[in-house]
Each structure stands twice: as C-alpha cells, then as structure tokens.
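Engineer: As structure tokens, here come the structures.
Any read-out appearing in this document is the output of simple, stated calculations on the displayed coordinates, not a laboratory observation. These numbers were taken from a predicted model, which means no experiment stands behind them. Cβ atoms are built from the backbone, for glycine too; each structure is taken alone.
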Structure 1
Amino acid sequence: RRSKEIAIRKVNGAEASGILEMLSRDILVVAAPAVVIGTVLAWHVNGIWMEQFAERIPISWAVYVLVVMVNLVIIVACVLWKSWRIANENPVNSIKSE
C-alpha cells in the first residue's frame with residue numbers, strides 16, 4: 001500500500017534505513033497501545049475465567065510483559081520484512097505500476 005510513497009522518498013534521496021525507521025515508528029504508534037490494551041483485557045478476562053476453578057495458578061505480571069514485547073517484535077518484524085523488499089527494489093517499478 002505504501003510502496004509508491006517509499007519509491008518517491010527513495011527518488012528524493014532517502015536511504016532505505018531511514019525509510020524503514022520511519023515505517024517502524026508509524027506502526028509502533030498504532031500497535032503499541034493496541035497490544036497493551038489487548039493484554040490488559042486478556043489479563044482481566046483471565047482473572048474472571050480462573051475464578052471458575054477450584055485450584056488457581058497465579059500468572060505473573062512478567063508473563064504479560066513478555067507477551068507484549070513478543071507481539072510488538074513480531075509486528076515490527078513483519079512490517080520491516082515486507083518493507084525491506086520494497087525499499088531495496090528499483091523505485092521506477094513501484095511508481096509505474098499505477
């Protein structure tokens with residue numbers, strides 16, 4: 001979706017590393033709050049669900065922090081992997097595909 005934007009930035013002199021950094025930052029602005037909200041909701045639902053059992057195993061807060069970090073790493077890795085190919089190809093191919 002943003003391949004034309006990447007191509008235009010490359011034509012104007014941007015380096016691939018700068019483009020990938022910009023995309024990572026843009027994705028993290030959206031993904032970080034979403035992952036944190038989802039994890040807090042998962043913690044709450046897990047608490048409600050665990051009340052139904054006679055024996056409960058407490059889950060440490062460190063597990064939830066690890067889940068947040070792993071999710072964010074996977075999201076950024078997917079964005080960088082897809083964007084890396086576009087950022088390193090010939091910008092003419094992306095622009096003329098209109």
Structure 2
Amino acid sequence: MLLHAKHFHLDNNKLSGKIPPQLFSSNIMILLHLILNGNNLIGSIPETIGNVQTLEVIRFGRNAQSGTLPWNLSNLVNVNEMYLSNNKFAGPIPNLTGMSLAYV
C-alpha cells in the first residue's frame with residue numbers, strides 16, 4: 001500500500017487496462033496528484049477514489065475510459081484541477097458544488 005506516496009505522475013506512458021479499485025482503498029492515503037492522462041486506460045474511474053480526501057489534482061484526460069463518473073467525486077473538496085477530457089464517459093455529471101476550488 002502506497003499510503004504516503006503524495007504524487008502519482010504517470011502521464012504519457014503506455015499504461016493500459018483498468019485502474020484497480022484497491023489502489024484507493026484506504027481513507028488514510030495521502031495523495032496530492034493523480035496524473036494518469038495520455039495512457040491507454042479503459043473502464044471506469046473506481047468509486048474508491050472518493051476515499052482519498054487529500055487529492056488536489058486529478059488528470060485522466062486522453063485515455064479510453066468509459067462508464068459513469070463516480071458519484072463521490074464531490075467528496076474531494078481539496079481538488080483544484082480535474083481533467084477528464086477525451087474519454088468515453090456517459091451518464092450524469094456528479095454534483096460537484098462541494099469542490100469550490102476546482103477548475104474542471
């Protein structure tokens with residue numbers, strides 16, 4: 001468990017497959033940047049991402065992800081950047097009003 005990693009900068013690689021939900025399974029994880037844009041990721045964003053209350057930057061753009069966005073993205077009140085563009089998400093956008101600092 002990478003509970004104190006702070007930064008996952010894995011952009012513009014050839015990562016593929018689904019993001020494992022257990023990556024974010026702990027609510028004591030300290031992660032500030034989750035940057036996975038420009039890969040070949042598929043599937044949905046795991047709902048367990050809502051457990052990581054310390055997140056400030058989320059970048060999933062330019063992948064092949066699909067499904068609905070996790071309803072608990074609004075739990076991430078410290079996020080100030082979130083990029084989800086160029087994917088295949090469907091369904092409603094979660095209520096993000098709690099993310100008062102976000103540039104989405």
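Engineer: Match the computed value 23 of relative contact order in percent (Cα under 8 Å, 6 or more apart) to one of the structures 1, 2, and report its label.
Structural biologist: It was calculated from structure 2.
Engineer: Quick one: distance in nm of label points 7 Å out along Cα→Cβ at positions 8 and 48 came out at 0.9 when computed from one of 1, 2, so which one is it?
Structural biologist: Traced to structure 2.
Engineer: Something else about it: Compare distance in nm of label points 7 Å out along Cα→Cβ at positions 16 and 56 across structures 1, 2 and report the one with the greatest value.
Structural biologist: If we compare distance in nm of label points 7 Å out along Cα→Cβ at positions 16 and 56 over 1, 2, the biggest value is for 1.
Engineer: For which of 1, 2 does Cα Rg over 2.2 N^0.38 Å, calculated from the coordinates, equal 0.97?
Structural biologist: Source structure: 2.
Engineer: Which of 1, 2 yields 0 for helix-only ellipticity at 222 nm (-39500 (n - 2.57) for each DSSP H run of 4 or more, over all residues; to 500), as computed?
Structural biologist: Answer for the origin of the read-out: 2.
Engineer: Determine which structure produced the value 16.0 for mean count of other Cβ atoms within 10 Å over residues 24-31, calculated from the coordinates; the candidates are 1, 2.
Structural biologist: The correct label is 2.
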